[in-house]
Structure 1
Amino acid sequence: MSTDVMELLTSPQMTTVCAPMVRYSKLAFRTLVRQYNCDICFTPMILADSFLQSAKARNNEFTTNIQDEPLITQFAANNPDDLANAAELVAPFCNGIDLNCGCPQRWAIKDGYGVNLLDKPHLVRDMVIQVRNRISSPFTVSVKIRLLNDIKKSVHLCQILERAGISFLTIHARTPTMQKEPIQLENLKLIRDSIQIPIIANGDVKSLDDAKLLAEQSKCQGIMVGNGILTNPALFSGAKTTPSTCIQQWLNITDIIPTNFTTVHHHLVFMLEKILPRKKRLLFNNLNNMEDTKQHEKYGI
């Protein structure tokens, strides 16, 4: 499989992508999903200013290895210098950086991150240009957005970003206030028809069939999955629920890649959500040590 991001996104086949997920899309989990047909992985969102100021933050938030590619590092930033400086730090260790313009959480909006940037197209443009001026291709520079209520403004933003030189765009096809409502497919298609660069579509994908359908309907080159791949890391392989072999692989991987108990257990809780009957699931969810967690056979797995 190619490790060139743009080669993947311009190939005829659907490109499969693991979403940036705070606390969850870290090295161990990325290692797992790559074994099940996931082409590109994103890191969790990292605050660029903290990353620049603290070695502890860098060590905690960014870990990778030679097999962990293609890898996109996602940053939250609110000014060009922070984004470009952070990008230069990670550039030797990943394939590209992504600017988060889609986080709808209140703290992010208050501090000028995430969806706060959707109404500031020229600031986002300047941030992209600053990174692109410092780091040349094939290193990718991308942006992940949500949709604005006024779709004309979303189209305008995406066209500005295309002219600024972004490599590709990821669109979570919901507005900032939408949660589990169906994605706005028609608006996604409108943006697809308005720009030429590759688009990764995100939202409403819970299976490989869902991914294929969204790719067909939207004509987007890539499909990104977050919650669905947490529940089933083998989703892109066509598995309907998490296979028992995948669960064992997770335990094997976290023996090799240092991972704290809480993270190991949380991922297993997600994986077992649709597998265990309610009574066994409640028992498993309340486990508080690694030894009991690893004895998963007694839960019928």
Structure 2
Amino acid sequence: MSKLSVSIGIMAYNEDRNIGQLLESLLAQKLRHVTLSEIIVISSGSSDQTNAIVRSVATKDSRIKLISQKKRLGKATVVNLFIAKAKQDILVLMSADLQLKQNTLENLVTPLANAKIGIVGAHPLPVNDPHAFFGYAAHLLWGLHHQISLHQPKMGEMIAFRKIFKQIPVLSAVDEANIEPLIRGQGYQAFYQSKAVVYNKGPENLKEFLAVRRRVYAGHLAAKYEYSYEVSTFSGLTIAQCLFRNLKITPVVIFWTPAVIFLEIIGRFLGYLDYRLKLKDHTIWETAESTKKLS
């Protein structure tokens, strides 16, 4: 297998609690069939120490490049800037609030050696305490994401894809859901790489949980009705079937699972209102502060 050269794009807004550790993790990746060409960090409107940390790490490795924007822009606009600036034909897009295993990048990118595959999704695992309610919710939702993706690939948190389009819709609230159809629409397959593990953190309070769930659903509605693309986790029936197939009955599951379902329904209802009635613009994400400190 010839080596696959990649450009990595990290979208950041006030990520000084994790960005340094993430960059060091990327530089320490064990790579055999992948060459890391560049890491482009786009810091959009950051007012903390994010830029200073990136510049400090960049002094150790010239592959790290910082693009600093004074005003915070929507994530889709920032993603489009990365696509325009990236030098390689294989791109890796990721959030700044993640942690990686040493083989994550290699496992994520190598499926693209298959000419039929156009986009690959990582396997997100939450670091939340599963014995706390919102930690349980994070593990439940990402567990369902994993189970569904094994059969119907769904992209999330970190993706690798071919640079075969110039931009995504600037009003997008969920960038992965808009990238998927642009790739698949050109005849390529999507692939879920369960071995490419990334660690994230779910919201740990009610306000942030609902804010995230409503934004995601509003974005998925836009993908369905404006771009004729339905993500694999969109259907409530699909999720319910997956849930009951994998449910293990314990006292915690009996009490907490219905509560998570209830909150998900509320989040989807709010997202529906946002999309249909334009109650809220999700182009610029509402920050979920409880998700930013992973360790």
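Here, each number is a calculation from the coordinates, and none is a lab measurement. In this text the structure is predicted, and so the values were computed from the model without any measurement. Cβ atoms are built from the backbone, for glycine too; each structure is taken alone.
When FRET efficiency 1/(1 + (r/R0)^6) of positions 70 and 246 (r between Cβ atoms, R0 = 25 Å, to 0.05) is calculated, the result is 0.00; to which of the structures 1, 2 does this value belong? Write down the numbers at each step before the final one.
Numbers: 1: 0.70; 2: 0.00.
Source structure: 2.
Source structure of the calculated read-out (FRET efficiency 1/(1 + (r/R0)^6) of positions 6 and 110 (r between Cβ atoms, R0 = 30 Å, to 0.05), 0.30) within 1, 2: 1.
Compute FRET efficiency 1/(1 + (r/R0)^6) of positions 102 and 222 (r between Cβ atoms, R0 = 35 Å, to 0.05) for each of 1, 2 and report the one that scores greatest. Before the final figure, lay out each step's value.
Numbers: 1: 1.00; 2: 0.45.
Structure 1 gives the largest value of FRET efficiency 1/(1 + (r/R0)^6) of positions 102 and 222 (r between Cβ atoms, R0 = 35 Å, to 0.05) among 1, 2.
In this comparison of 1, 2, the computed figure 0.96 for Rg/Rh (Cα atoms, Kirkwood Rh) is attributed to 1.
When relative contact order in percent (Cα under 8 Å, 6 or more apart) is calculated for each of 1, 2, the greatest value falls to 2. Quick check: 17.4 is what I get for mean count of other Cβ atoms within 10 Å over residues 158-165, calculated from one of 1, 2. Which structure matches? Corresponding structure: 1. Computing mean count of other Cβ atoms within 10 Å over residues 230-237 across structures 1, 2 gives 15.6 for structure 2.
Have a look at 1, 2 and say which one yields 3.5 for distance in nm of label points 7 Å out along Cα→Cβ at positions 78 and 262, as calculated.
2
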